[in-house]
Structure P
Amino acid sequence: MRKSNTSGITVGLDVSDKQSTYTVLDEDGRVIEEGKVATRRTALAERFSGESCRIALEAGCHSPWISRLLADLGHEVVVANPRQVALIAKNHRKTDRLDATRLARLARVDAELLSPITHRDQQTQEDLELLRAREQLVRTRTALINHVRATVKSLGERLPACSVATFHRRVAMALPAGLRPALEPLLCVISQLTEKIKVLDGRALQLIAERHPEAVALKDQINGVGPLTALAFVLTIENPHRFRSSREVGAYLGLTRRQRESGETSPQLHITKAGDALLRRLLVQCAHYVLGPFGKDCDLRRWGLRHVGSGGKKRAIVAVARKLAVLMHRLWITGEVYEPLRQASSPSSAA
């Protein structure tokens, strides 16, 4: 989406749900136009058709399709990372017009000041939304199951232990008679959610087979990485070559610690939690499996178990999730065959 700004014109676009505000600067940084435009494809295409220029906007709900539209019109599009632009987000004077002007001025001086991000293409975004829809269904089902169990416990009863997939069948006959009118409709919804989740699981496998075969090696070679995690990783990263090193993937997914070093102090802070939250949660779940009782022996498991004793289980799980992301990126970009005990079998470790 990045092209050269041949005209010298810079535009700051503050996107809102219905109307977006823009400020246009000339080569010398003077404001030559301000206005509003409807946040619709036709309106934006009509307003910004013509000579190419640099257009800056913040990442948000509308930014993926707007950035693709403006790039197709021939503009250089800079999508600012709002987490990194405190000058806009934390300014005491914050209006749509001022935000658009600040975006334009920062983009005019140096686009890197906006910590620009790259949106994935439309097809990848649509495929990723399937996994996010599945996550919402799972969360809704979990909330309903917890509600049913808690309601029964409030009357001094307990429901039988069972898996979430069989919950609606196993507990149907165990409900107290007085609670059946209230809870049976919820069991019906839980049953429907379970069926919908199965459908989406099947579609995810179909996506891997038809459009994302690179995820096959990741899910088949690394113990603990399933098809959902492999597919989410491929869709989220999209282009593995945009990272100079596989180690950068951990920071991209928010699995590295924040830094606030000052003089002699360097406090131990929490992870940044930047990037895609869904993939980060899936990697953490995989790390739980790798370090759990069912995880197979491998270099990653051995490394993680050593860190459980030194830094605590939670830190070890996050560290394993980060290493897992680096490993998956490395295997993807090189096409190497994964060796679970490569370090353990090396001559240096044997010595």
Structure Q
Amino acid sequence: MHVLTKSNLKNLSGPILITGHTGFKGTWLTMLLEVLGVEVVGLSLPPEKESLFTRARRTGRVNEEFVDIRDFKKVEKFVRSVKPSAVFHLAAKPLVIDSYLEPRETFEVNLMGTVNVLDISQKVDSIRAVVCASTDKVYRNLNDGRKFLEMDPLEARDPYSASKVAAEAALNAWHHLPKAHIGQDTNVVSVRAGNVIGGGDLSRNRLIPDLIRSVINQQRTVIRHPNSTRPWQHVIDPLLGYVMLLETILNGTKLRAMNFSTGEASLTVSEVARLASNHWPQIEYMFASELNDFELVESKSLELDSSSAKSTIGWEAFWSQERAIERTISWWRDVINHEVTPEEACLSDIRAALVSSKF
């Protein structure tokens, strides 16, 4: 099995750039890399008031620039100034229902933001690899419960998923561009993960954040689609996979895309809600009796096959779905009860994950 040690990425000539470092996954990834001893620089929009980045008091902790990923000139200027060795491109508009309200902006950020990163990375000599975060929702989904493989056809209906399919098309085009004319041969890979959970996420219309708000607001959460399934996983799980993948492609392995998911049958929404409530009885919920138009476009089932990650880079999920739910609820319970700070809670989970994964 491939084992990543702290020294593998510490010896790079330049830092690792994370776009979207103020977001949920970006904050966790920044802290994970710091624990591994890797220098990080960040480029993102300013953090939102209730974000994990703000709660963990992350402003100024790394060299960072607050700029819109769509602003090519400003992004290029910052990237050239910090001379990163590699890029984790996480900047995105990630919410499905919000994409219906802002479809044009969703495409601008998720497609053209990705194009900007690809174009700049091809022209900046220091950058050797780019890992672009995609989603499990890019696959053509017939709701038949099959696990998607990386070579399966891509197709989407909602604006968010469609914008990610468009970004995947851009990545594919970049693989075929004549490098002699546009710049160096930077290795670019798409990573597709399922529903990630973890402490600090309060995004709207996501199951665990909605349940946490039931405690904060002292009111019952209304939950939709109790029988829908998703590949729930703790956020650190795929992020460790992204780091292992980056180390692999920096060593010269050529890859196009990789799935990261649990090795278990996906839990239903109702099962996740029940487990969360078992771990924290203050969580109260009920299931919606009626659905609005937005709900009709959501897939009933999503399953990913991540056997390629296991065989290629030695990655597999280290926490079960139930364990991931328990860690997430414990994070929020301890933080809300002022037993630990958000930063302390994150570092505790990261260290536990590194032990569990034998990282």
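Nothing in this text is a laboratory measurement; each read-out follows from the coordinates by a stated rule. Worth saying up front: this structure is predicted, and the values here are computed from it rather than measured. Cβ atoms are built from the backbone, for glycine too; each structure is taken alone.
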Assuming 18 is relative contact order in percent (Cα under 8 Å, 6 or more apart) as calculated from a single structure, say which of P, Q it is. Q
Quick check on the output: -1.24 is log10 I(q)/I(0) by the Debye sum over Cα atoms at q = 0.15 Å⁻¹, derived from one of P, Q. Which one produced it? P
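To test your reading of the models, identify which of P, Q gives 0.60 for FRET efficiency 1/(1 + (r/R0)^6) of positions 50 and 162 (r between Cβ atoms, R0 = 30 Å, to 0.05) when calculated.
Working: P: 0.00; Q: 0.60.
Here the read-out was taken from Q.
Given a computed value of -12000 for helix-only ellipticity at 222 nm (-39500 (n - 2.57) for each DSSP H run of 4 or more, over all residues; to 500), which structure among P, Q does it belong to?
Details: P: -16000; Q: -12000.
The value was obtained from structure Q.
For distance in nm of label points 7 Å out along Cα→Cβ at positions 82 and 226, find whichever of P, Q sits highest and give me its label. Write out the running numbers ahead of the final one.
On the way: P: 3.3; Q: 4.6.
For this comparison of distance in nm of label points 7 Å out along Cα→Cβ at positions 82 and 226, the top structure is Q.
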